[in-house]
Structure 1
Amino acid sequence: MESSKYEAVIGLEVHIQLLTKSKAYSADSATYGAHPNTQISVITLGHPGTLPRLNKQSVEFAVKLGLACSCNITRENQFARKNYFYADLPKGYQITQDKTPICTGGRIRIKTSEGQKDIGLTRIHLEEDAGKSMHDQDPYDSLVDLNRAGVPLLEMVSEPEIRSAEEAGAYLTEVRKLVRYLDICDGNLEEGSMRCDANVSVRLRGASAFGTKVEVKNMNSIRNVQRAIEHEIERQIKLIESGGVVDQETRSFEAATGTTFTLRSKEQANDYRYFPEPDLCPVIVDESYISAVRAAMPPLPEALHNRFTGEYKLSEYDAAILTENKQIALYFDTVCSITSNYKAAANWMNGPVKSWLNENGLEMEQFPLSPVVLASLILLIDSGKVSHTIASQRIFPILINNPEANPEQIASENNWIQASDESELKAWIEEAIAKYPAKVAEYKSGKTGLLGLFMGEVMKISKGKADPKSANQILKETLDNHA
């Protein structure tokens, strides 16, 4: 297969379910997981005589996301009806935005093995979700749950600038991270609160015209989006190389086999018969409102990443790991406002702290130690009073169960303060050397690697109390001058 002759052209449509308490145009609860058809009303169902009312918070969330993506914010927002008929669409239409999406332009910055790249955005618009049809619950009938109908969504549409499954995965990872930082969506693809459709086509490298695109649906994880795209690229190239033609269609992804299959053929244009929503007035988003939303926004992952690599001099790897989770990033940033040993703080966050969270199945919000306590533990090591081993293996577990305790007091009460007194260190060193006379001779003959053996023995004899830096220096001097 001559796949190197071709390049993929990929655009992603991401539906972001907003974390509002109520639905987009009614007061019905938008909480996930309730019993089927218990969170509906005559407004959600579109009964005659009922009127929608816009959820104000959904507009705020849309502006937040637009600002985070450097979009242009539309000042006069109009709503439209998107008409189609399906069992889980109770009104026979969705209220959405057609001509005036609330956000236009902007970008998502990704990093892959090929480097950094900006993926342009076409639009982000507000709309309401449909209900959910279930075809595997009953052997004879499809079941419909309308709880999700009317839940507010943002649809984010990318430009067709993604060129690989890896780039698509990086794009979705950044979008998920962004909505979680903004607290507008939990980003859970498995539960459907963030959903992605991929438009995939291939063309000869260097060609300017797009190939025939295929839309792929039903992918419930970032990895499955990548798998579906990889399969679809390969399928289309094989089809073209064998003399076939790619049909414009909608396909579904089968996770068990890693393949796609036809759902329905697709016409060149969908006729949704959009027309202005007669029951909603235009929403004006003015400069003062945008400024207020901007002022209330949290630090964003890109800005934090730049601070961690720039001001704190961390590696790209450390910064990427620390900014994966908003609460971890903000906690680390607070620790770094107390201690200047930024690398040690990063090592603690990516080591003992994350290990404890993972072992206990907890989130950063449930971590018992304050940034001040963790910073004081780092200071205790930096001052030479305790070793990192004592701090991480002895003091840290005690602090977890006694978050208000003082790390230095714990070390003192347990006789863990490192000894740096020269006479005491020399006594331990002489005892260690006396245990291995043959190894001393080997060291003197040039096997300097044996220094670690003696150092380990010193730490063992001192029960970890010997100051490693001072002990290492005196040990080397003692061995070099040993008769």
Structure 2
Amino acid sequence: MVILNKMLAQKIYDKYEVVVGLEIHVQLQTKSKAYSADSAEFGALPNTHISPITLGHPGTLPKFNENTLLYGVRLGLAVGSEITYENQFARKNYFYADLPKGYQITQDKTPLCTGGKITINVEEGTKDIGITRIHMEEDSGKSIHDLDPFNTLIDLNRAGVPLLEIVSEPDIRSAQEAYDYLTEVRQLVRYLEICDGNMEEGSMRCDANVSVRLKGTKEFGERTETKNLNSIRNVFRAIEFEAKRQVEVIEAGGVIKMETMGFDAVTGETNTMRSKEMAHDYRYFPEPDLQAVFVGKDYVEDVKETLPALPNELIKKYTNTLKLSNYDAEVLTEDKYFALYYEELIGLTKSYKTAANWMMGAIKSYLNENAIEIKDFPLTPAHIAELIDLIESGAINNSIANQKVFPALIEQPELTAKELAEKNNWIQESDTGALDGFIAEALSKFPDKVEAYKAGNKNLLGLFMGEVMKASKGKADPKVTSNLLREKLEN
């Protein structure tokens, strides 16, 4: 009966399509705040990065932080947006305890960037999620509810920190697509070095606008907005729950109301915070203390010249030009500096797949085991390129390279792979005279196996190879040894 009810419930959910638009707030990595010289650094003691300007005291005037513009244009160019020439600022008026000025300086009618897209991978291939707008604004402070059982504490250090708000089109059709879109955005802002993307620290926050409609229907349903989701996983969970909740309300004959929702990460449920009936009455008006910022074509072209290679561009290069798999390309581009290391490595060797295997294998394992990033890795791409060359030339085999030369290089990075291999007598034995002795020794140990091989059991070659490797202490060249063994056994 329970199974039947679950099946019926799933059929009901399958009648509907979820429609999602995300609003992502990206906290910019500037040294100072958006409109004052106060430090924007994260982690200081509460209420120490403030001043009369941040607090909006009478007689104070804001001053625009030009890096906010630079970072905004970089992001807009990266997603293919149109850059607005004349950028006006506006005051968004509302009261909240952690908004010291009683308004937020933002952009209303002239967002810095309009249009553009983020491409995600889906089962059918790829899908473009449209960007409605990207605008500049300042952050509010932070309300802390879990340190005092009776009072909400206010930390205004974050107030005035510069933000870019990325508003997507309602193109997202599942919690998984939202997860993938947010992952792409986080990777992009890290590549551009405009935000660290650490959602747990609040430097990236997400609001999810969710509605449902019957499949095949073009008209959107009423939406709710789930605020301040602080991890990519929680965005997924909140959308999953909210979509099902809305379906159940509609199926029970109810009506979805426009509401602001909160998300409880413990229960995995959304809950109503307040009605949004009056949410649009922010009484926007032009910011009287800030002049418009004009962005000329020359400025945009100069910024374009500074853009790094972006993840999608690198993936195309690795799959189309270097002929790597999609999996390899995605792993190599997960982190910007990991990708830059690989870029330098393939400038030193043409063995692109071997280089990728070293990056994703021994190097990534070392980074994970030691909890460090590639920037702290002790070996340069030149070290790894020479190691690859030694393998390709037959001087050492993969086993010696992985188990002996690589760890030795880690310990003595001032030496080269070749110097270490020669110093420790790890160079492969390819001299046929020396190998003949190892082979004769291996064959003499198993005369019955020799006869079995000659009678047709060719699988025994592995046994003899193992004996030769053991006798040579792993130095025998596998290819030369294999050929010599076959000659001896078949003559």
Structure 3
Amino acid sequence: MADAHKYEAVIGLEIHAQLATQSKLFCGDDASFGAEANTHISPITMGHPGTLPKTNATAIEYAIKMGLACGSEIAKNNYFARKNYFYPDLPKGYQISQHTTPICVGGTINIQTPEGEKIIQLNRIHLEEDAGKSIHDISATDTLIDLNRAGTPLVEMVTEPCIHSAEDAFLFVTEVRKLVRWIGICDGNMEEGSLRCDANISIRLKGVTTLGTRVEIKNLNSIRNIKKAIEFEIERLIQITETGEKIVQQTRSFDATNDTTFSIRDKEDANDYRYFPDPDLAPFHLTTAYIDAIRSKLPALPATLKKQWKIQYDLSAYAIEQLVENKEEADFYIQWAAASTHYKAIANWMIGPIRAYLNEGGGNFKALITLIPYLVELVELVESNQLNFSVASTKILKEIISHPQSPKAYALNNNLLQSNSMEDLEKWIDEVLKNHPAEVEAYKKGKKAIIGVFVGEVKKISKGKADPKMTTSLLAQKLA
């Protein structure tokens, strides 16, 4: 059996993110997903002779946003090159990309691992056009081509070969998907192909600094498959090395039916693509003022919010991680917290009852923004012990979302406010103790946990109006 522990995996990732522009990178064709095949095409998409492409300014802006979010250096002088390689689903016979002058150079993305924070170094982020789609499972004899996707703008993010495990690769792609959604440049939908990943993998003996022969796994379209493919490939490369065979540089694909990879062709190097500047596209220069204007529109990033919220709201690390999972939820928290000082309670409401309600009904936080005044009032009622949390979260929350209204008025109208009357509380407790003599005896013999049964029964007969803290305290006194 191979001794895997003496080897180190070296992984570099290439992530292609389809930019959420309305039109394609070099023409006005619709770039949206889901249309009937070959309806979002024109002579430029089809690569007809004599057609002239024109660069999409929004795509350039989105690429710069990505670079700024990653701390990359933005290259001011740019041009596009032709990558001469046969794509069956790219009619021109070449792809327009950036090779010598990527628009974003360097940068980092941080990931949180069980061992702590790790910094993943980026080599570059560049712009290019997507290819169309070859479809193999409709016809038994032919491959069908849908060119709707051809020419859609992509940013390609290329890491340095600095990732050493499938788990870290998984965490990195997860973070990238979160980031592109956060800054609004890509929907990150891997099932629709909006985000795809290629993984370059090699192995070497631990302590060795030179890189081994690499293989590339193409077009991984789910984060789970990225992890599985890399795990399989590392094991395969170790087995080849241990048996004395030679690793062949090649391009491979992942078979999700059995979690294995298979060879599709020998791997080309950059000089096989014969890059040269595209003669139909003028070079473009980015001014400092233009870059700064884009920088000023960037939202606060999750890493920044995490530091701010720890100080400003004194939230737990868990709560902060949950609330910055997506920008819509983070924005909602900021607006709610601006109207109340119950910062921790708001976080608990969002992570618990409100998220559960939205998951069940398929809603979103954006739709709840107009309800923030009512939610402020609802939390205040609970925090001031006027309303039981269970009643507030299971009954009143649904009512104020479906029929916006004052939660206090609803609670009053439906007799739901908690009673702080000692007289009422004693009456309810005495009734419960009278009806449960066996449990009372068990408590007095040492089964102290049974007090929770009494609290539950008081809650039931009081219809949620009994204050749980007062109930527990008074029960303990009566049972002493």
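Just so you know, all these numbers are worked out from the coordinates, no wet-lab data involved. Everything numeric in this text was worked out from a predicted model, so none of it was measured. Cβ atoms are built from the backbone, for glycine too; each structure is taken alone.
Can you spot which of 1, 2, 3 the value 97, 56, 51 was calculated from, given it is Cα extents along the principal axes in Å? It was calculated from structure 1. Taking distance in nm of label points 7 Å out along Cα→Cβ at positions 243 and 467 as the criterion, the highest value among 1, 2, 3 goes to 1.
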